[in-house]
1. Suppose you compute helix-only ellipticity at 222 nm (-39500 (n - 2.57) for each DSSP H run of 4 or more, over all residues; to 500) for every structure in I, II: which one lands on -20500?
2. Between structures I, II, where is Rg/Rh (Cα atoms, Kirkwood Rh), for residues 138-321 alone highest?
3. Work out which structure the value 2.0 belongs to, where distance in nm of label points 7 Å out along Cα→Cβ at positions 226 and 426 was derived from one of I, II.
4. By the measure mean count of other Cβ atoms within 10 Å over residues 42-49, tell me the structure among I, II with the highest figure.
5. For distance in nm of label points 7 Å out along Cα→Cβ at positions 130 and 282, which of I, II scores largest?
6. Hey, relative contact order in percent (Cα under 8 Å, 6 or more apart) derived from one of I, II reads 15; which structure?
7. Using the calculated result 74, 55, 48 for Cα extents along the principal axes in Å, pick out the matching structure from I, II.
Structure I
Amino acid sequence: MHKLPGAVLVSALTIGGLLVATPTASANVPVTQVSSDPYTDAQAQHKTEVEPDTFSFGTTIVSAFQVGRVSGGGSSNIGFATSANGGATWTQGFLPGTTANSGGPCGQISDPAVAFDAKHNVWLISSLGIGCPGTPVLTSRSTDGGLTWSNPITTATGSLDKNWIVCDNTASSPFFGNCYTEYDITSAGDALRMKTSSDGGLTWGPARATGDNATGLGGQPVVRPNGTVLVPYQSLNGQIRSFRSIDGGASWRSTVLVSTISHHTVAGGLRSGALPSAEIDAAGTAYVAWSDCRFRSGCSSNDIVLSKSTSETTWGAPTRVPIDATTSTVDHFVPGIGVDRSTSGGTARIGLTYYFYPTANCTAATCRLDVGFISSVNGGTSWSPATQVAGPMSLSWIPNTSQGRMFGDYISTSIRNGGNAFPVVPIATAPTGTTFNLGMFAPTGGLVLTGGTVRGTDPVAAGPAHTERIHSEWSVN
């Protein structure tokens with residue numbers, strides 16, 4: 001294992017003794033900065049950190065994200081922020097052996113995703129190498145609670161995109177200790193592939209297709225307590241679909257429909273799509289959230305919608321998360337759903353973090369970007385009032401890419417068993433000259449899941465799908 005140079009402990013009030021956690025302007029909760037971009041390489045836009053994923057197990061929370069966003073794709077490195085004490089303090093660092101910034105072979109690196117393997121007591125960060133041999137999916141390992149990380153292991157090579165990773169952590173499962181990595185092959189029309197590891201990510205088995213040779217983006221695997229793996233993803237024809245394995249990844253079934261997508265193009269040239277965010281509860285109910293305009297007249301803005309499955313092969317019609325009225329001007333997008341994995345069914349505790357514009361009809365100069373949070377303690381039957389976590393932010397405060405201004409193609413929320421929700425999200429303030437001020441923040445102490453009486457909207461049929469950024473025009477690197 002490699003001790004990372006410059007790794008620092010972040011207290012509940014400071015990071016490196018310099019940055020004090022204070023409420024963001026116009027927001028309702030205090031936040032703590034847990035990471036900042038230290039790099040100066042000329043290829044990237046500094047100081048920027050984007051596209052976080054998180055995972056929690058016990059008292060440990062690990063997040064991973066791009067550091068130093070490169071306009072053409074990827075970043076200077078993957079950073080991590082780890083809390084070993086339930087979010088009270090955080091340790092910041094950067095993965096070794098990835099890009100030239102950390103002694104690795106890649107020009108850039110992208111698409112971080114976090115998992116924990118309870119059987120082998122190892123934390124895993126999956127990432128996508130760019131500008132290095134084979135455009136590999138990489139797996140970095142930590143055996144000390146996410147505080148230090150190994151040089152990455154090559155999991156797959158080819159013309160690859162958007163990887164995700166998950167492990168089976170149910171001791172009674174016949175596949176306890178299996179970990180699963182998903183990715184797609186861009187040179188084969190975004191053909192979906194899955195690989196399995198049974199030794200804590202040290203080695204990975206053969207790449208396997210779905211039973212119907214499906215194509216798509218952003219498959220996010222979740223594991224039911226019985227060992228079945230479900231993988232919701234965004235298809236290339238305006239649908240959320242899902243596939244499964246019932247034999248520990250030895251084979252993968254044909255895909256089934258979750259829902260069609262109706263998606264409003266987010267204003268201001270912001271990079272934003274309809275990638276799904278998925279979670280599982282203690283009974284094996286799967287939850288999938290994405291941004292969708294079906295409940296808005298004329299598809300004028302997006303809500304966050306939620307579909308659930310208890311049967312593995314059929315999914316409920318999407319319901320609208322009632323963040324505000326359908327007559328509001330608000331546009332909601334890029335959700336990160338979290339579920340307390342010690343709860344289930346009618347008492348499942350759900351936290352949903354998302355970004356939004358208060359006014360959907362805005363321009364690059366006038367759009368204001370905010371972070372919101374809403375929760376349910378009864379499996380999504382009713383919801384708390386929404387709260388503003390951060391913002392407002394101007395789009396000029398976040399880095400540019402070939403596909404628009406970007407804070408991330410996805411975000412994440414993790415909920416401690418019986419405890420608070422911990423999204424780690426990018427929050428920006430005004431640049432200093434030509435240098436950005438965009439780092440990673442967590443709500444100080446986490447966000448309480450309060451539930452409430454605001455009921456979700458009954459499902460309705462989707463109108464014609466609006467899927468503007470499918471892979472021919474949009475890479476998620």
Structure II
Amino acid sequence: MIRVLLVWIYVGVLSVNAWRDWFASACGLILMIAAIEHPDMPKNIAGIQGLNPWNVLMVFTVAAWLLTRRREKLIWDMPRHVVVMLLVYLLVVLVAFARMMAERGPYLAGESVPSLISEYIINTVKWVVPGLMLFDGCRSRRRLTIAVVCVLAVYFLLAVQVIRWMPLSSATSGFGLMLRSRKIIANEIGFHAVNMSMLLAGGSWAVLAATPLLRRRWQKLVAVGAFFVIALGQALTAGRMGYVTWFVVGLILCSLRWRVYLLLAPLVPMLIVLILPGTADRLLQGFEARDVKGEAVSDDYEITSGRNIIWPLVIEKIKKSPTVGYGRLAMRRTGLANEIVETYAEGFDHPHNAYLEWTMDNGVIGFMLVMPFYAMMVWYAARLFVDRGDPACTAVGGVALALLLALLVAGMGSQTFYPREGAVGMWCALMLMLRVYVQRFRVGAAGRVAGVRPAGGS
């Protein structure tokens with residue numbers, strides 16, 4: 001009860017403050033993501049769906065932002081081609097939803113129309129809104145730095161929660177680590193362990209990438225310490241795809257800018273085995289199985305967690321409607337999820353592959369309309385990350401690249417391209433990256449990044 005009261009006090013104060021300083025309230029809104037799925041966080045008020053603390057604060061903050069930017073006569077200067085690609089992205093999501101509603105079938109018969117609209121339209125679009133506000137408002141170095149710190153603080157707070165509930169003693173065996181993480185992380189923090197693993201995989205490298213934006217030595221040391229804390233939290237999630245994601249993201253970042261760190265790469269597996277033996281066991285689970293004769297064999301089902309079974313089925317279903325797909329929640333609505341339960345006694349209502357899910361829902365057309373947006377964001381972020389003209393370029397580009405690559409790599413084994421709560425940090429980082437990109441390459445290299453202050457801004 002006390003925690004709920006504190007949440008509402010937090011929301012009330014920031015909602016009132018939004019009319020004086022919407023940017024501060026937007027940062028507070030972003031920080032709430034670290035606790036948004038916590039069991040104690042109110043999900044509604046008086047049973048009204050969607051009326052929860054995060055949504056209430058967002059409404060006040062967005063309203064204050066819109067009124068303030070009009071008064072300050074700010075110009076929306078996002079590149080036109082980016083705006084078009086975002087609108088196309090939204091259009092694909094809306095079409096997928098419309099097709100779902102038109103062909104709900106028996107598997108969604110029990111869902112009410114308002115709940116479906118709330119979950120698959122409002123709760124998809126709203127997670128991008130904080131990022132749009134940051135793009136519009138972060139026109140000074142001070143605001144840019146504060147926004148980056150708030151985004152990265154979300155990952156640090158999530159990691160601290162994981163470490164609290166997943167002590168090092170739980171990492172003595174891979175199987176025990178997996179069982180505890182699946183139960184404890186979901187029950188005590190609210191995020192699924194697989195999603196948490198992806199979030200922290202990108203978040204740890206993002207914190208390290210942000211150090212050029214920090215001016216004092218003690219601030220850089222704090223950032224490095226935060227990197228190790230988040231990396232430890234990520235190791236305790238037992239998410240194997242997350243482990244792979246952490247390694248791949250780090251390898252790419254090091255190859256682009258931190259090549260000297262590649263010399264330390266061989267030390268990583270040694271430290272993991274020494275400090276967290278259960279993490280190494282979890283990563284290698286299925287590779288050291290034994291057959292009836294006691295000989296070592298590889299168990300494909302255990303290695304892929306059943307994906308070797310469901311992926312061929314999903315691909316076959318896609319082949320029956322490759323051009324336009326089936327609309328949102330295709331795996332459930334086509335009956336494939338139910339078929340897998342009946343045949344294999346396994347509950348898969350998601351393909352466990354973001355690329356397959358998107359193609360199954362939206363077809364090759366939807367895939368080709370949206371994937372260029374991600375490719376473009378990777379290119380912009382990488383271009384800033386390797387730019388040596390301004391520390392803000394390196395920092396913001398690296399943060400955005402780390403978080404985006406985490407989604408793209410982990411998406412090969414899980415995740416989704418439909419925006420959700422765990423992606424808020426990534427979308428905020430992408431919009432901050434676009435702000436820096438606009439001021440770096442459109443305003444001109446002669447000026448410092450984020451050197452233009454908005455009227456009345458700080």
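Every read-out reported here was derived from the displayed coordinates using simple, explicitly stated rules and does not represent laboratory data. None of the values given here were measured: they were computed from a predicted structure. Cβ atoms are built from the backbone, for glycine too; each structure is taken alone.
1. Structure of origin is II.
2. For this comparison of Rg/Rh (Cα atoms, Kirkwood Rh), for residues 138-321 alone, the top structure is II.
3. II
4. Sorting by mean count of other Cβ atoms within 10 Å over residues 42-49 in descending order puts I first.
5. The structure with the largest value is I.
6. Of the structures listed, the value fits I.
7. II
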